[in-house]
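S.K.: The following blocks contain the structures, represented as structure tokens.
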Structure 1
Amino acid sequence: MDDTLLIARAQFGLNIAFHILFPTLTIGLAWLVAYFRIQYERTRDPAWLATYKLWVKVFALSFAMGVVSGITMSFQFGTNWPGYMASVGNIAGPLLAYEVLTAFFLEATFLGVMLFGMDRVSGRVHVASALIVAAGTTLSAFWILALNSWMQTPAGHIEVDGELIAGSWWAVIFNPSFPYRFTHMLLATGITASFVVAGLSAWRLLKAPGDAAANKTLRFGAHIAAVLMPLQVFVGDLHGLNTLEHQPAKIAALEAIWKTERGAPLTLVGIPNEEEKRTDYAIMLPKGASLILAHDANAELKGLEEFEEHPPVAPVFFAFRIMVGMGVLMLALSWVGTFVLRTKTPRWLLWAFASFTFSGWVATLAGWMVTEIGRQPWLVQGVLLTADAVGGATGAELGASLTAYVATYAVLLLSYMVTLTHLAGKGSA
């Protein structure tokens, strides 16, 4: 891989990693904020109003960060990856436009009503605005996941004069992996938001143990996470079966299955050695991979030897284990927390939830690394190679802009974290 391609990929990877942090939070948080607003409208309890006013600020800040980073990322399609739009722009362009026209404008307009219209519109209109914003965030995820899923499992397109166009928009949007990816992502956003709510509430309670609103939102976040985590495990399993069917090379890489075999073992930990085509220091569960991936302990799984082109093994292998490992810890904490919080609120549990405030981000970033690196060397699976889409910018130019991005995003993320912890520390009083 030449330096230009490597730096271009690193730059886009940094941009999308930074950007995805915020939609991953806001999509789920929008529904939680809408719930807080409905509860106030239903009960007229001032505590619910204070809770709503706190969390709508967190939502608005996160939404703004997502918009800014999303605009920056979209420019890179033209500057760094002109081959992408030249080849598949007739499909990608409309899907991105649909996201802006049907979702972003909806969110931006009614977010203004949420923030500034409580005393200017009726309670019902204000509640409706909160629900519309929540629906808009989900609709936004629909279009973006439709495009990303099509890049993973393209369908419904035809080629005309070297360019791809949609033969059937229904088939393009509802491609084979879309239902699983969309559901998996929506659950991830709900889990991320619930841990942020619980974590920042715990942070507030460490400073002010008597804050009744923070006690309420801590329990609320823990309960939501405890419900969503098992659902995510189930959907993740279905997603894995779909990936095994449509992207077997990705499965072989994330499990470091070097040779095709029946009853393939599951590698719990190890260090993939791609040069020697083995996994060093591996701890394995006999027949575990076949059982988990195919639901048959004696099923045959294709090894990397079967594929002329396959993704780099180590990044996918480790990212998958980070995602699963973090998910297991989040599941355990949400269940333990739900049980303990029925009767008491010990400080050790508050520290645990505070420490896991952004655990959803860790799991999501690891999962997206599996998704995106696992598709390599393809930009659009089986259709467009990543190397064929990169632009003409030099390595030096890309390196300079990458350095600027790193510095800018580091400052923005630090500022965001400081602001969030400040808001949480003040509480909803």
Structure 2
Amino acid sequence: MALFEQDNGLPEVPPDAPLAVRMRPRTLGEVVGQEHFCGEGKLLWRMIGADRLSSVVFYGPPGTGKTSLAHVVARHTNAFFCQVNATSSNVKEIRDILAGSAERKSRSGRKTVLFIDELHRFNKAQQDVLLPDVEQGTVILVGATTHNPFFALNSPLLSRSQIFQFKPLSKDDIVCLLRRALSDRDRGLGGYEVRISQEALEHLEEFCDGDARRALNALEVGVLSSARGGEAVEFDLKLAEDSIQRKAIVYDRDEDEHYDTASAFIKSMRGTDPDAALYWMMKMLEGGEDPRFIVRRVVICAAEDVGNAAPNALVLATAAQQAVEFVGMPEAAIPLAQAVTYIASAPKSNASYTAMEKARKDVQEGRTLQVPDHLKDASYPGASELGHGEGYRYAHSYEGHWVDQDYIPSSVIYYEPSDSGHEAKIAERLARIRELRGIKKQS
């Protein structure tokens, strides 16, 4: 059990702990980033400063300060602090902590801040165990998660908690933390003479991807691996590149990043931005996404968002789908890229999609129409006796391959072609035909 029986329950930070752990903020004033809720005068600042903190959920990507802020909470509150990690905890441990919290409150009136890292790892039963004590105020729950809490957490627990969404740190925030670590002699690297170049700083801030832990770890690796006696460390671009290596791709195939990136991909194609569409596609592929998932979205976008404005879009999309099956990765990315750039660059129309939805609505809401006799199947013996097929006029027998004839027992318009791309020609032809039939455009 990660229960630290000190004055406030906070664990001691050993001198050989990673730099990112040693440099965690100790006060609200030392917190960097998350100004939208933790800046001076903002909601969380006020809650902590007034010691009126209720249960909260910290949600956001790694290295953005969730655990650090939980420790700040502990230092600013009169409550006892207890920390567990949901990946290694269980119901028995949680029940023991809650029982100890109830006893502490009964004995001294002191509340307990229970910090649960990776809260999304708790199943429904484990989350339910927390509810009574959270509701009664026996414990102040501070949960940290990288997963969308609206998907990962129970509704009852959510309703009892304030949610704060953490954002990746800005480049200025990262630089601030790096310079602070370099100058701090007690907790940081101030005991070393480090001459860091602007290019090295810019490389670390760029490739840490808003993750403070990653930036500080890279700084520590670079300094400690280059320190020689009392000599100064020349922290140049080459050392920065060696220290941080390739940026990790933040992409989870079955969580928020999966759905958010797919959404950005589709909307970029729809919005005629081939560059953005390619980026999001490659992020998914490099993150290990199934190319079949991607190409299905490409096919749908070709039909729904391009439609008859550029009919070849669907042809190219289905060809890319075949190529994914036939060629496989990594080469299948090439025909995928061709289809994606064509669809993203093509003129757009969702007229066929909206027409489909109008027709679907009519069918679902009870507008069930009977097939006119002249359109019914007349290929079987006895059909003529029923009058099936009688009066049907074969379009190809008439000039222009068209003849005025009813195909639905009501003059309705579902498909209204746009003036985009090839569909403009379709619109002209249909307008002439509908005019001849006396069908007016619906308002």
Structure 3
Amino acid sequence: MDLFEQSSRDMIEQTKPLADRMRPHRLEDFVGQEHLLAPGKALYETIQKKDLSSIILWGPPGCGKTTLAHLLAKAVQADFYTLSAVSSGVAEVRKILEKAAANRQLGKRTVLFIDEIHRFNKAQQDALLHSVEDGTITLIGATTENPSFEVIAPLLSRCQVYLLKPLGEEVLTRVIERALKTDAQLLKAHAGLEEDARRALIQLAAGDARAALTALELAIKLAPVDKAGQRRLTVEHIREAVQKKPILYDRAGEQHYDTISAFIKSVRGSDPNAALHYLSRMIESGEDPKFIARRLIILASEDIGNADPLALVVATSAFTAVTYIGMPEGGLVLAQATTYLAAAPKSNASYKALSAAMKDVQEKPLGAIPLHLRNAPTPLLAQQGYGVEYKYPHDYPENFVEQNYLPENLKEALYYQPTANGAEVSMAERLRKWWEKYRKRE
């Protein structure tokens, strides 16, 4: 290697981001994911036996998916090809498959790493099937989305899925300390991290090693050099570098469904504090406020119902208000509706009543509608007895009169059973009084 080549390599190394410069080249330097890589665990044994099958690494950004893919390929001494699902198509896949077929003839393994495999469409994923099936390639896919939703079933069945976790405080601390102690550029900067700044960096990184290292590198550039030639990074430098805490959220993916699920279950469980936390996550991530409001309308009927009839009014009003005023002010409306519904008495009696009635409609014979309830728009129908014996409730005391409203085969059906919560207490008492009077007269 001549001096020009060395200089070029040094220049390339200097322009790499810190996160890339700190990417481990040995499995011993990889930190985190002990549930997969500790002795006796699945991937550890795979590496020890040099017997790697096709896998999908599923986990949040910055948890080590790409690094682990490189290390696995190195461990099994395979040719390593990488594609980004964002910029690659079927043509690029087929070129690599041709190279893999040639390698196979020479007795050499080929590992194909596809980053963000969830962005591959069905045709692109189909192109991989045969080569994965017959072992021409060993596929390693990386995704932040639930593979069950984003990877076609035939390809998913040919791969083992491994779930990677967000990195904890201890792991992020080790990543940061290793960078400060071993990276040549950081050593030249004479950077030091105050304890409060370290905690802030870890908190704002939210389990993402790449985010932590990127923020650290920028913060060092922002920190002034003191009289001793040192750069002391403070909380202010870290916050300036991060600007905004990253929130893992995809409006079309698993985080979208998980967060709205946690939100609704918190409101249903009468915990306004938890509900506001998940509401804030969604607002901060740019979720459609009308989507949130629609879910509150459903909850108002399904989980509160007649225990507080105003709940539905509040929820529908919130949807209207959010539609009118938009965001960010619409967040106040959603917060008011959320806390009202969370604090309201709960009843799913209407929901259960509808389910029971639907079950009868679907499974039992549809009995004839009683004649006295039928409409009689013509003399002929009146002669047939349509509507003849109908009793108009408003002609009777308390606007109630005893008569049967159900088909004869469902005469004893009892669908709606009010709870002992909120306004349903008085509703239950009123219905009980009316119908007990009716049954006594029977």
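S.K.: Going by distance in nm of label points 7 Å out along Cα→Cβ at positions 73 and 297, which of structures 1, 2, 3 comes out largest?
M.R.: If we compare distance in nm of label points 7 Å out along Cα→Cβ at positions 73 and 297 over 1, 2, 3, the biggest value is for 3.
S.K.: Moving on to the next point. Could you figure out which one of 1, 2, 3 the value 6.7 for distance in nm of label points 7 Å out along Cα→Cβ at positions 17 and 409 was computed from?
M.R.: Of the structures listed, the value fits 3.
Laboratory data are not the source of any read-out in this text; all were calculated from the coordinates shown. Source: prediction; values computed, not measured. Cβ atoms are built from the backbone, for glycine too; each structure is taken alone.
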